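Coordinate-derived values only; no laboratory data. This one's a predicted model, so the numbers in the text were calculated from it and none came from an experiment.
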Structure P
Amino acid sequence: MKCAYADPPYLGCGKLFKKQHAEAHIWDNPETHRLLIQQLCDEYPDGWAMSCSSPSLRVLLPMTPDDCRIGAWVKPFCIFKPNVGVAYAWEPVIFRGGRKRTRQQPTVRDWVSENITLKKGLTGAKPPKFAQWVFSVLNLTRRDSLVDLFPGTNAISDAWEQHEGVV
């Protein structure tokens, strides 16, 4: 199987990445996300996952095929921002496809609880446990290929190197 993970700059957050990418502002346009979702569907029919923010979910979900599901990365420790009355303590992960699980395989929850990463050099860097959860949701094995479309800190690729999926 050939699958992908996408963690683009979240809708409306392009300014957070302008130092790393001069064109990061294009991700403030919903159409850019629509094109990414279409790319995921076209180029990775075996399966894919895409992280997004909870405020953008109402915009992005209608752009996805009907067979997509939503998982959650729940963050027990997260950053509390001034003047934000309700913390952003979870992130949606839209996923599609993956390998069908057998009855012998344990069921995977549609959420993972893991703290945010700190001092990784890039806003939104994902922790290894999150990456392993994405691999489990898609039921990936070492024979599969995983493309990280937004490598950033290489956290997903590094976790993939450590992945011990069933062979």
Structure Q
Amino acid sequence: MFDLLESRAAVSYTLAGIFDTPDVSSVLAGRAIPSLHLPAASSSIDCPTYLVTPAGVAVHVRPVPISGGPIRFAIDQLLNPASITLSHGGFDAKGTLISGRVASASDTPQARKLQSACSYAIGKLFERVNAYWVGPKAMEHYQSGGRLTHSASSPPEYDLARARVQQ
């Protein structure tokens, strides 16, 4: 998916979140995202989120005062409207497939272009199942009885519904 996205838009991926320092660390290829090669968290909300920006566009960091504590630093869409966010999900340590997500809080032309390029790549490579897009390896896992879910601790009835998958 990253290759197809990057063939349509030159991008940069920067870990988003709240940090102790204002340092920004970006990679220019999705395959180089460090967390991509690690087990996923057991919940999609705990998986790393990356700010996807046009290559060459500076990522702005904003200070976040903490009551009674040191200033922290946020990398998010608030000061980076030419961006979308990507959480890749993946297999957790127990083999449950945790969902990923692509989204944007921005409606700038740059963000719309990035969202379009990402949607194009997903639409070309993934299969639509209900309201979700499922990649080929995820579909194999799913069809062999594996779980596809937002959270490994959620009951299986909250997983992607098996009865609705076209086989």
Structure R
Amino acid sequence: MPIDYDFDKLFDMLEKVTFRERKQEHGTNRLGFPPYRGAVWGRVNARFHGWREQSADQLRYPHIFLELKKLGDAIVPFEWTSIQLARQLVCPPHKDKANIGPSVLISFGSYGGRSGYIYVDGVKYNAYQNPLLFDGSKLEHFNTPITDGIKYSLIYFRC
């Protein structure tokens, strides 16, 4: 089902920002994930300080959070606490151990959905401008390489 949302506007907004590189030395808990650029909005686990309701990215980019909230309100059928953004990430098979219940994944960008597919529990999906609801804490998932263009992935979840 088509989504009534301006993905081009969001893509242009994100391309104006250089998000920090996420890699093992910078505190990502994703063993085996390659370095990538991304951000987190909403509730985060701040090491040694407990849970925080606003991430540093949310404080740094509140205008992007408002746009992501608008999209989330349109596509996510549950109350979410966090949004993970990844640019050009090809993730290995994994489960999201800290997530509670379902997640919604959606991808967009200049890659046009011609690559970067997601596999959930062995089944291939194309999440290009098409929300995918699944329980990432229970089902193993990964995605394939992006062969052309820029891909952004958003994951709305509870933690």
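One of P, Q, R was used to compute Rg and Dmax of the Cα atoms in Å, and the answer was 15.5, 49. Which one was it?
Here the read-out was taken from P.
Identify the structure, out of P, Q, R, from whose coordinates volume of the Cα convex hull per residue in Å³, for residues 58-105 alone was calculated to give 128.
On the way: P: 119; Q: 128; R: 110.
The structure behind it is Q.
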